[in-house]
Every structure is written in C-alpha cells, then in structure tokens.
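These notes open a run of structures that come right after.
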Structure I
Amino acid sequence: MRKISDIKKLQLIANTVRQDVIKMLVAGGSGHSAGPLGMADILVALYFNVLHHKPEEPNWVDRDRLVLSNGHICPALYAVMAEAGYFPVEELMTLRQFGSRLQGHPHRLSLPGLETTSGPLGSGLSQAVGMALAARMDKKKIRIYCLTSDGEHDAGNTWEAVLLAAKYKLNNLSVIVDRNNIQIDGFTEDVLPLEPLRKKYESFNWHVLEVDGHNMRHVIDALNESETIHEKPTVIIAHTTPGKGVSFMENDYQWHGKPPTPEQARNALKELEKHRSRITGEKHG
C-alpha cells in the first residue's frame, strides 16, 4: 500500500475514523467508546504510513502482522481498515449485529486482514511473540506489531510474554501500549498501579520509547526508530486521551465500555467536525 507522509492528510483520516466510530457505536447500540477514539491516530499511522501490507491481498505472505491485543477497541481498527480498502466503508454500520463480520471483538476467521481473534485481555502479546519467533525461524524480514492496553498489564501472562521476548531478543517486535490510564472499573493507578511502567520494561531488557499518542509525527518517528533497534524488542508507551476529540468523554473511565446515545452522538460529531475544520483551516459554520 502506498504510504501517506502528509501529516495533515493523516490527521484528517483519523478524524474521519473517529466520526465513523461514533456512528458505528450508535448503529450497533453497544460497544466501547473511549479506547477507539484514543487510539485512532496510532492505527492511522500504522495502516497508512508504517505497515507493509496490501488491502487488496490481505493474506500476502510478506505482510507485516498487527496483533490487536486490546480487542475491545476494534471499532477504530475496523474503521481504519475500511478507509484503507479492506472492505466497504458502508459495512461499518453493521458493527455487532447478527451475521456481521464486524464482531464486538475481532474474529480472525470472519474478516480478511485480521491476524488474531481477541477478547480475553492479556493474550495478544504472547501471540505476537510467537509470530515474531516464527518469522525469525522462517528467516522472514517482516515486522510484528502488537497493540496492548495498559489495563491488561494487570494480567500475569503479559509479563511472561515480556520475559520471553527479551530472552530471544526479538528485534522484529514492536509493542505499543495504549497508556490512557483507565480501565473498565476505574483509573489504572487506583485499580492496580503500573508505574513506573517505563522502568519496569527497561528492567526486563526492552528498548523503551515514550510518545504523545496524538502527535502523528512523533508516533511515526517512534515506530520507525523501533525498526532500527537490533539487540532487543521495543515497546512504545503511547500517552493517549481516552475519548479523544469528544470533550464529555475525555478522561472519563465510565466511557470505557458504553456507546453514546443518539443525542450524545450528534454532539460528539459536531465537536469532531469542529476539529476537522481546525485541521483544514476552514471556518466551521
């Protein structure tokens, strides 16, 4: 897929994705709001600038692999994949409906382009480590990207995968942690404190980067830097705002797992249209 380097164009795609997420959640009547809005920029950076992939040939053998461990943010993944050309944008409105390929958590066999089935949190990093090991054994020059939530770092099998990746010095693995500081029942530091998260990863012998997850240029630079690290795996701690772009959702953990009402959706879309106008420099009526 041809890469887009124009930051403004990428920001506009991310805005479209956020609007699609709101529309999808209302159409589906259920789903997660905060995480998908918060991760839109990172997913756009991956699919439109970083990943080596072919939407018209989703099973291309030499594609990079993206594992979505925090599967509940799949509305954003679906919206980005549709924008990239994996399936028609109109299909987004079938989210969570019976018979839809767009299930509430990604199901690998339902939709071409999905690498794993996710749902139970904490499993994705182990799967990504297995893929990275297999790619090395097959001498394939592909990269494995794994998106994880900060809340799923409560799970012990996440840390087992962290240990294994360091043991085998998996330099073909890039992990992105959505550090939005919330989970379904509160703030991460109240539920089970994770800090100092950077020092923990460094003590496990990982290369650690930290970025503003909404600064498209910094996200792309960090992902590119991760490809240059040869002696260890890389983790990018991406500081994001849950509910990004919708003021009444931002930083409110209660929006982790619920959709907006039709009226709330209308207000959210108005805000996102204003953000779009600021990106383009046009006046919003």
Structure II
Amino acid sequence: MTPPRVTVLGAGNMGAALIGGMLKAGVVAAENLTATTRSEASAAKLAERFSIVATAGGNRDAARMADIVILAVKPTSIAKVIHEIRDGLRENQLLISLAASLPLAVIESEVRLLMPVFRAMPNIPVVLEEGAIGICHNAIATRAQRDLVESLFRAVGIVAWVEDEQMDAVTALSGSGPAYVYIFIEAMIAAGLKMGLSRDVSARLAEQTVLGAAKHVRDSGLHPAILRDQVITPGGVTIAAIHELERHGLRSMLISAIETATHHSRQRTNALLEQINLPNS
C-alpha cells in the first residue's frame, strides 16, 4: 500500500498535536505530510519542529497534492476554505473535518463532490497522545478508508465511532470533559489544603489519584461501580465521603451538565449555520 500523503489545513494547536502524533506513530512519513497556517512565523515553527513542508496559506495547492485533507480550521472558516480548495479536490481523496458543530451534510453540500467525508471531535489531551476522539463518516466511506482514518487518530488517543447526530453528545462528554475533570482535581487539591496538606503534596496526590483511577477503569474493563465498591469498607472513611457526594448530587450534576452541554452544542450548530448562511441539515 502506497503511504498516504496528508495535509493539515490550519494547523494550530490541535492540528500540530495531530501532526506530532502521526509522525511519532509512524502512520505518516514527514516527507508525505504538509501543513498550512495563517502566518509565516507559525509555518516556520511547524517546519522546524516537525521537519515537514509548512506554508502560510496555499490551501489549494496543499489539498490538491494530498490523499487525505484534514480541515483543522475554525468552524466559521470552513466554508471559505472549502471554496478555496474545492476545484482541487478529487473523489478518491479523504476529507476530514475537525470543526465542531458542522454536520456532515453541510460539509458535503459545500464540497459538491462525491467523496468520503469524515468528521472528528478530538479533545485537548491529544497534545499528550491521550485524547478521546469521536468520529463519524458519510455513506461513501469504505471500511478500508475508515480503518485508515482510525489509524491516524489512534496516534493521539482512542477512537470511538458514532453517528453524525451523536457528535453533539461527544462534544459535551469528551470534548468538554477535560474541563470537568480539571475542576474535580482542583477541588481535591483545595480539600487537601484545607485538611493541612501542602500544596505540592495535595497536587501530586490528586493528579495521580485521578490518573490512576482512570487507568484502572480502562485497563480492568470493569464497570466503575464495581471498582468503587472494592474501595469501600463497611462503616469506613470512603462510604462516609461518598454519602456526602451523593447527598449534594454530584452524580446528578454531572449528568445534567453533559445534557446541558449537548443541547448547547446543538444550538451552536444552528446559530453557526445561520451565521455562515448554510442550510440547516
């Protein structure tokens, strides 16, 4: 199989993280990877950091030469960039959008070409190659193309395939999810301080506790409730703390927060489509 030529259009933080992960995992060779940015300075930094061809602008040429085109630009810029590259796209290319809030049908209508289109929602831990990425695709995409796209994103985290209409829930759960966890860690650190631990000790213990617990869930394959019960002893410290968390509705608050975020994501989609004068699919 010929190594794919990949271009990342609008390689900001997320695009750069993806580039780094793909190169480190060896799924794309540096000579087969190009990127575009908004400024000469950003392009120079990318080229120096990853030893790839990076240009300020030049989206059309970069897309035309690629087998896989990754749109890493802001949602409000998607239509403009697609219009710029449209006449250089081919039916045998793969088009991947990282733009939140834009459904597949909208991207397809702008492309005006029968080609495989994917939509991915990475979260910020991709910069550490520990991201959670939800991906959906249109009806044209084949299994082989899906496997290729999955290999690209597995370089920076785990991949979950979902339906297009589920992407708002993905955005609310894993896209925004790190912020919820940061608040939880922050609160644990503050609690340690209140109980007399130093800031350094509180931070180190809280960070590792969250990291270790998450890895335990992932590696054991057990439901979190089973693992939770393994920590609890009758009349012990843990059950007293859990009772307090339940009394204040921690579980309900988290569920409601993700539900609210999902609805807000859908509202943003509608507002964005109106802003850029695209039909609501």
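Work out the source of 4.0 here, i.e. which of I, II gives that when distance in nm of label points 7 Å out along Cα→Cβ at positions 80 and 256 is computed. Structure II accounts for this read-out.
Kindly point out which one of I, II the value -16500 was derived from, the read-out being helix-only ellipticity at 222 nm (-39500 (n - 2.57) for each DSSP H run of 4 or more, over all residues; to 500). Structure of origin is II. If percent of Cα pairs over 27 Å apart is computed to be 47, which of I, II is the source? Computing percent of Cα pairs over 27 Å apart on every structure in I, II gives 47 only for II.
Can you tell which of I, II yields 14.9 when Kirkwood radius over Cα pairs in Å, for residues 24-135 alone is derived from it? Checking each candidate, the match is II. In this comparison of I, II, the computed figure 15 for relative contact order in percent (Cα under 8 Å, 6 or more apart) is attributed to II.
None of the figures in this text is laboratory data; all of them are computed from the coordinates on show. The structure presented is a predicted model; accordingly, all values stated were derived computationally and were not measured. Cβ atoms are built from the backbone, for glycine too; each structure is taken alone.
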